[in-house]
Every structure is written in structure tokens, then in C-alpha cells.
Structure P
Amino acid sequence: MKPGARIAAAIEVLETILNRHQPVGIALADWGKAHRFAGSGDRNAIGGLVYDALRRRSSIGWSMGADTPRALAIGAAPAAFKIEPDAVAAACDGEAHAPEKLSERERAGLGGAIDDAPPHIQADVPEWLWPSFTVAFADTATAQGRKFAERAPADLRVNTLKATPEKVLKALAEFGAEPCAHSPLGVRVPPPVGTARTPNLEAEAAFQAGWCEIQDEGSQLAALMAGAGPRMQVLDLCAGAGGKTLAMAAGMQNTGQIYAYDEDRNRLKPIFDRVKRAGVRNVQILKGGDRKALEALGPKFDLVLVDAPCTGTGVWRRRPESKWKLKPRNIEERQVEQAAILATARSLVKPGGRLVYVTCSILPEENQGTLERFLASAPEFSVVPFGPVWRERIGTDPPASADGRSDTLQLTPASHGTDGFFIAILQRRAA
């Protein structure tokens, strides 16, 4: 397919996403099934254009003068296809199956600057969320937002039960794999440029053999800083698919015991196969939603990790459509859930043990706000500053938190090259 036909296809997919409210993955899959003549390279390029358009929906809409599917696809095309604006205009002027010829306004928008746009548009952040963004990041808010509108790399965590970083780096060398900047177990495959294909890392022998797991560096750092070690009793209270469970199990060297629990049993489904592939033997998977069995464990745990449900604002690079679907009520709903889960966690940490609160959010309401309310109701807990923990667990000097705090750590793409993660380490007073 030529560039014009790919742009037309992206317009069609965006129409389904924005006007019929279909999830991005399903919309792209359905388009592929209905257009089987399109090769994998075409589908990859169309998908990249769609995701780029959603990541920068606000700034593209500003420069193009509209945020219709057509305007977004055309406006995102120069960067997504790594071609000049004139080439985009030419692709829409006579190519078969291309969109209609660009108007003068659209031509001007392709090269338009956004420096005079309001800050939230420059940052590609919904306007109603901008006050929270500025509370979190102050003068760096625009730069932080722009990084969330870029393509994300693919990060992998080396499974030390089966491999070493050197072994995984060698196995994935053809994809440009390199060590992550902060995680000693992290391997990064850079994001594709232009229409380059995104590698299917799960199909690689190294992944199938259990040498590594796909896990963002920020998530790896959260698991490392939780401090799970040999012979400990650990609870992953919101285990989901088990990424942090597996990371902590490896850190425990397959000793002690780690319990994996989630309120939603469906989220736990992938963990069973992942445990086998990783060669993990010290994980006990609790029945999802069985709160009686969970609470019967009592305050026995050296460490309880709460990877709390949140708005997911920290993963906007990977799920950009969620940025524009988010509503104020969603924050309020997540805060209620976070408070309930922390109350459960409080009852399961033994005296002298630790509770680690993690979100993949960048919103202060879900991070410091939820944490402060919990601490006010749980005086037996206090915050352990992240800096000394980082030195102990990561082995390097700690970076500055993106929000400027010294007690808790806020990771972001702009400040750390990771997804957005909030990490708070709490110590329970010894009896």
C-alpha cells in the first residue's frame, strides 16, 4: 500500500474508534480482517499512524484546525511515516485509494507550530486534567506531557532464575537491544521509527525459554524497591497478570513464599503459564476474589505489595486512547478502591514489616492524596524515604523524583525514561 492508502485506512480506523467508540486493538484487528490484501508491513504502519494520532490528538487538532479522524490521520502522518509534509500532501493528490486532496488549511496545518497553543494542548493533556498535572510537575508539566505523547520502547526484565542480562542482550541484539538506564535487570528495545515494524518479542526463543519477561522498566524498579528477599513471606495483593510477582519471586531466589492475589480472577489467568515458563516454584496463587481465604492469612507478611487499581495515566504512551476517555468520576472511583485495598493490606503486614504502595498513575489525587489519607488512619505506618532504599536495592545513586519530593518516588518518561509509576514504601512499627 502506498502512503495515501495507508492514511485513508487510518482515517477509517479512527472513525471507528472516535465515533463508534470501539477499542483501538479491536478496531485495527477488524480492519485487518476486512482488508486481507494488506500485508503485515501495511498493518504495522497503519497501526503506528493511528496510535500516534491518538497520542497527539490535542496538538494535532490545534495545528490542523480540527480533530476529526481525517485531520488527525493527516496531521500525524509526517512523523508517523517519517516523511515531509509535502510528501503527505502529494500522497493525497492523485494516489489510488488515497484521501481527498488536502485543503489549503490542511496544508498549512501540516507544518503548523503549536508554540502559541495553551499549555495543555502543547502537552497533549485533557484540559480538565491540567490543574492536576501542574500540581504534580509545576514548571515541567508541559515537557512531561509531551513525553507521554511519544512512542514507548519495549522493556524486558531478565529472569535471573534462568539467564543473565548479557545472555538476553545477545539473544535480542538484532532488535537493537540495550541495557535499561536504571534497572540492573532491564533490557530495552527502542521504539520503531517511522513505519519500521514493531518486533514480536514474545515469539523470540529467549522469551519462550523464560529468560525474560516483557515489563516496563518502571514496573521493574517498583518490584526491586519493594525489597522481596530470600526466605521472606510476601503478598502481591493486586497481582494481575503477575509481572511483579515473578520479579519478586526471582529476587527471593525461589525461597520463602509469595502469595499472588487479585480481586478479579480473570486478571490472574496469564500468571499460571508465566510461572511455569519462568521456572518459579515459590508462588502460591490464591483464588481470585476469595477474600475470606485472603483475610485468613492474617498479619504474617514481611512485605505486602499493593499495585493499586488506578486511572492508568502513567501508561498513556501505550494506551493513548484512555487519555481522552478519562472522566473525573473515574478518579473518584479509583480512590475508593485504593482506600479499600490499603485497608486490607494494613491488616496483613506483620509488625516491623513493609507495605509498598504502587500505581501506574501520575495524578496526585491517586498518589499522595490516597497515601496521606491512609497514613492519617494508620498511625502505625510511616514512609521510608526512597533514596536509601534505591541505593540498597538498585545499587546506584537515586534519581530525583519527577514531582520534586524526597520521600516518595514519581517516575515518568521525561525524567526517567520509564512509564509513569508512583512508589511509596511504608514501614509498620514493630510491636
Structure Q
Amino acid sequence: MTSADDQPRRRIEIQHGNDRIYIPGMTDAHHSMQARPDEACLALHTIDLANRGVRRSTVLHHAQWMLADRDRRADPNAVWIAVLALTYAGDIPSATEHCERLIQEPLWARSRPHRKALALLRARLALLSGDVRTALPILEALLSSSLSPAQTCLAVAWLVDALVHTGDFRRAQEVLLEHGLAGRLDADCPELAQVLVARGALHLATGRFLQSVDDYLACGHLLLSHKVVNPEVIAWRSRAAIGSVSARRSELAITLAEDELLAARMWGSPRAIGVALHAVAVAKRDGSALTTLEDAIDLLQLAGANGQLVEALYDLSALYAERKQEAESRRRLRAAREVARASGNAFWVQRIESSLARTEVPANAGKLTRQENRIAQLARAGYSNREIADQLFLTVRTVEFHLSRAYRKLGIAGRRELVKSLSAVAI
């Protein structure tokens, strides 16, 4: 009888046909593996299962087996796949532990290509844990060195993601411009999916909601063409759902969020389900939204997904405020601030403290009227004063009057700051 530990040694026959397995950072995994044929086949089979979002326990077992032996760790491509598989399975601590062990091994310490691949993985794992302070310098240093085209685009995408989390939107845009990734992208652009989702995050953070949805949907179309269903690979549906809410495309938001939740539950990782539940709560905003978002927060805490946890707590605070439960709203804001502080995310700390300050002003001093809120939310979504006036059957002068009052109550200077001052759920 074959033991569970020996099971991965059996040759797994997998017919890929003309399909190319999606593996970030590897343009042709079928021909670049250095491991024995049976071990290379196992690695490709494992990442294929992870992409499709099925048999998570098998993916975990195979990935751990591939990383357990020093001889098997000699192939950097096999290691890259195994660490990605662990990451997609939601086992960030184990993936991080393996990377830290590899730093100490002579083969990985002496080889520059090995070290660069390992640095990319370490930066990604730090980002997924909400540790932007660790990820930023690693990615900046990598981009100042010589990388392959695929690695360069990965480093750019992940650096932009990190910069968006810290609120350095100008630098994020500069990085995209420096590498020719800010405008129209060619279909053969390396790591196109990763670049699209990073650009979508920047658009979303800076109030260009329709552009963000376009980039997220383009990313999703590309991934689905490679049979990538698992939201742990890229949670494009949930991010597109948040962007759709802000762009006032509620039906699209609900469809995307529910589709991601279905895929996340099929896969079973706490992070994927927590992220999807957050999107569902924001998209639907029905009577169950508070409970749904509380469940999302529990799962994100379990997964150690601090970046997503801060956003979920912030949106939960907005939902409580909308329901006039001010004490609960402030409590969630304080919890979000603690997570942001622990992660070293100064942007979110500042944003949360601004929200807390607004909740502590004298009664009614900072409350938007229904009309002010409607107009401010439309301005936040990118509509011009003329478009808002036409939609609400008002004069442009009336729109300007209400926007001025809203800016004064929110303590901001103009519509660009509405993105930070109004939550996506407060529509």
C-alpha cells in the first residue's frame, strides 16, 4: 500500500494539449524545468490544479513534498512553482518559512538568478501579509538590477500594488510610465494579467472607477482563457465588484462578487472566501451586509491578510455609520487603525484617523444631507458637475453649491479627496 508521503513520487500523466499553464514569472514552464521528468510533471500538475481552484489539500501536499528535499530544491523553476502553489492554497506562513530556509542554502545564496527569484517571492509574500515596509525596498532594488522581461513586469506590477497600498499614487503612476505600461498594452506584454490588476488598483484608488473596472475585467478575460478560476491567483472579480459599486454599476458588482464567492468556496482558503464576502457585502448592501462583512473579517484575520483586513474593517465602519451605530463605527475604525499601524501602512493610518476625527465633531456639524451625499457620491464616481445636474434634474449652480457644502463638512479641498473621504459602501 502506498503511503501518503510517497504518493507524489508516482508519475502523474497530464495532457496539457496546446494549453499553456499560467505561471507568473515563467513564460514557458513546459521547457524550462530542470527537475526529473516525473517531478517536473508533478509540479506542473500541482500548479494547474491550483489555477483551476480544485483539490486544495492535494496542492498543499504536493507543494510541501517538492520543497521538503534539498535535491528537489535545486531546480529554481520547481521551487518557484511550489511556493506559488502554497501561496495560492493560502499557506503564506509555510511559503515564507521555505523562502527563509532557501536564503541559507549555498546553491541559492551563490547564484544571482536564484537570489532574484527568491527576492521576488519574498516581496510577494510580504505584500500578501500586508507587510508593505518589507516588500517596497526589495522590489525597488530588483527593478534597479537586470531582470528578465517577465520578472521586470512582475516587479513593476507588485511595486505598483505596494505603492497604492501606501497611498503613493504619483510614484505608482511614474513606475508604470517608466516601463511603458501606463497606456494601451500589447497582447504579448509579459505578465499582462499582473500589470492589468495593478493598474486597476491604481485607477480604483484615484477615483478612475470605470477605467479600473475595464482593467480588472480585461485581466479576468485573460486568466479565464488560461482556465484560471481560483481567486487566490488574482482576485479580479472582487476588485472589479468594488470598482463597479463606486461607478454605480450595481448589477455588475453583485454578479462579479457572487461569482467570486462561488469559486472561493469551491477552493476553500480563508483569504479567498474572506475577500469575496467583503465584495458581496459591499455590492449588495442588504440586511445581511453587516453579518457578511463580520464573517469576512474573521476569515481575513485567520488568513493573516492584513491589507484586505484594513479595507474590510473600514467598510464595516462605514456600514455601521450609515445605520447610525456610531459607537460600533468608531470601534471598527480603531481596529482598522491598529492593523494598519502594525503593518506600517502610514496611508491607511492617516485615512482612518481623518475618518475618526470626522466622527468626533459636534453633532450634525459633519453630516451630509441626502442631497449633498448623492451629489458627492456622483462626483466621487467621476461625473462632471454638468452630468450630475442632468442626472438629478438640477442646475449646475445648485450642484456647485451642494458640493461646496459637502467639501466644507468633510474638511477637504476638492473632489479628488472625495475618494479618501467617502467609502465605497456609503452610496
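Where a number appears in this text, it was derived from the coordinates with a stated rule and is not lab data. Computed from a prediction, not measured in an experiment: that's the story for all the values here. Cβ atoms are built from the backbone, for glycine too; each structure is taken alone.
Comparing distance in nm of label points 7 Å out along Cα→Cβ at positions 323 and 339 across P, Q, which structure shows the greatest value?
Of structures P, Q, the maximum of distance in nm of label points 7 Å out along Cα→Cβ at positions 323 and 339 occurs in P.
For which of the structures P, Q does the calculation of percent of Cα pairs over 14 Å apart, for residues 171-234 alone return 56? Attributed to the structure labelled Q.
Here helix-only ellipticity at 222 nm (-39500 (n - 2.57) for each DSSP H run of 4 or more, over all residues; to 500) was derived from just one of the structures P, Q, and that gives -22000; the source is Q. Which structure, out of P, Q, was FRET efficiency 1/(1 + (r/R0)^6) of positions 99 and 299 (r between Cβ atoms, R0 = 41 Å, to 0.05) calculated from, if the result is 0.05? Only structure P yields this read-out.
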